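Structures are listed in the sections that come next.
Rule-based calculations on the coordinates, nothing more; no lab input. Given the structure is predicted, the values throughout are model-derived calculations rather than measurements. Cβ atoms are built from the backbone, for glycine too; each structure is taken alone.
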Structure P
Amino acid sequence: MPVSHAPVSEFIHPTAIVHPDAQLHPTVKVGAYAVIGEQVKVGAHTVIGHHAIVEGRTEIGDRNQIYPGAAIGLDSQDLKYVGADSLVEIGDDNRIREYVTINRANEAHEVTRIGNGNLLMAYVHVGHNCEIENRVIIANGVALAGHVHIESYARLSGVLGVHQFVRIGRLSMVGGMSRIERDVPPYFLVEGNPSRVRTLNRVGMDRAGLDEHTQQSLKAAFRLLYHQELTLVEALEKLAPLADNPHVQHLRQFLQDSISPHRRGPIPSRV
């Protein structure tokens, strides 16, 4: 990338290096010694901290806070990556803390995608082709391998690793220092090494405003799945009468998808 001085702006520090073809909304703030690449697009009122790097074909929405030292849009670490002009797409209202790394996808038609309102704490790594939906919190030192999909309102505690191609379900909670090598079912609390489903994420459901009827339906689903002498296939069949509730329906569909031949399968219970 050719070196250029930052454009004249009260919001862009004079030591920042901003490629002349980068597309920054006039309200974007860029800190000292930050580097913004040629193909970068940044929306209104986003703040890019000092010494941050935003490279590659990266599109960032409005009102994001990118803290010092973050590195976004750099090449995939997959050895199969051969320089494809792939994309990182970040929505609105995200907080991306110090030294977070977010890698581009492997192929030109593929995306590493982060939705809206997420908090990625310090030293989180988001590998190639990951998708993080909305209102997700990922604590310090979490590493996501490639192709991980995290559904909305999930919570990942600190210093844990997530295997490639794993899905983490809506409103789930993952305990710190866990090893996540299989799919985390939605609405449940998972922790350990090896990781196991422990109980319902009642705190998360309360905070999300799920009504008592929904919580009781999910509790019944939990008991059916993990406290009866049933195979997962049998339990999913018995869940059908509860699936008129959209949250139970989502849980049932998630688990059905998880046991399909191309998936890694769900994390089992402690029992």
Structure Q
Amino acid sequence: MAFIIEPISPVAFSILGFDIRWYALAYVVAFVAGYWLFKKLMSRTDSVISLNKSELDDLLTAVIIGVIAGGRLGYVLFYDPVYFITNPLEIFALWHGGMSFHGGLIGVIASVFYFAHRHKKNAWSILDLMSIVTPIGLFFGRIANFINREVMGRTTDVPWAIIFKGDTIVPRHPSPLYEAATEGILLFIIMYYLYKHTKLRLYPGALGGTMGMLYALFRIFCEQFRAPDAHIGFLFGDWLTMGTVLSLIMFFAGLGIFVFAIQKK
């Protein structure tokens, strides 16, 4: 037995004929909530990073650009380069969907290092704080994926399988909800605990490396329930997907950063 759900319109509401989509709202809410939490964490007396209002605004701008540009270019390069080479204008059609977390992460890291260089700040300390707020964006992004019926799961007969009325009669894993729970809620709880109750925050890069490793593990787990992109399919057997490959690379990169941070005096 499966849950039969009425599809939700990807458009949340319209203003003066302009459609506001759930995916866009997810980004807005994530940035606002992340900005608020970042500022709150930075105001702690034991915080190792301090930014004034102007610097915070510059950082937010840099991160927004990094997320959108990196996420889109990551999707273009990692998931469908042939299509976008033949249809280059589609690269800018963000409303058609197609964002890569791994690409967005690279974009954010690059933008933070650029910001830190300009303002003479420690980039790793900034990324450590951002590793705590990042799961918030992941949570809202995966909820938007579910509303848009994107990156849905593989066929299954589990009792909590989902069928969107009018789409298909085949029950599937609600994999975006799995990712919202693990990469969003669980990852946030772990990262917040590590920041508040351990001394990892005193080692610039340690929390960022930890977040990279944990996200990679949660993503690899969820990839076992998520259907691979139709135009890519499985890279090997019935388990190795592009998301798994990118997450494995991310895990070892996070491990390297963590070890370097802990050993660095």
* Asked: Where is Rg/Rh (Cα atoms, Kirkwood Rh) largest, in which of P, Q?
  -> P
* **Structure responsible for 8, with relative contact order in percent (Cα under 8 Å, 6 or more apart) calculated and labels P, Q on offer** => P
* Structure fact -> FRET efficiency 1/(1 + (r/R0)^6) of positions 165 and 205 (r between Cβ atoms, R0 = 41 Å, to 0.05): greatest across P, Q for structure P
* helix-only ellipticity at 222 nm (-39500 (n - 2.57) for each DSSP H run of 4 or more, over all residues; to 500) was computed and gave -19500; which structure, P, Q, did it come from? -> Q
* **Label whose coordinates, when Rg and Dmax of the Cα atoms in Å, for residues 13-124 alone is calculated, return 16.5, 53 (choices P, Q)** => Q
* Structures P, Q, by distance in nm of label points 7 Å out along Cα→Cβ at positions 77 and 245: label with the highest value -> P
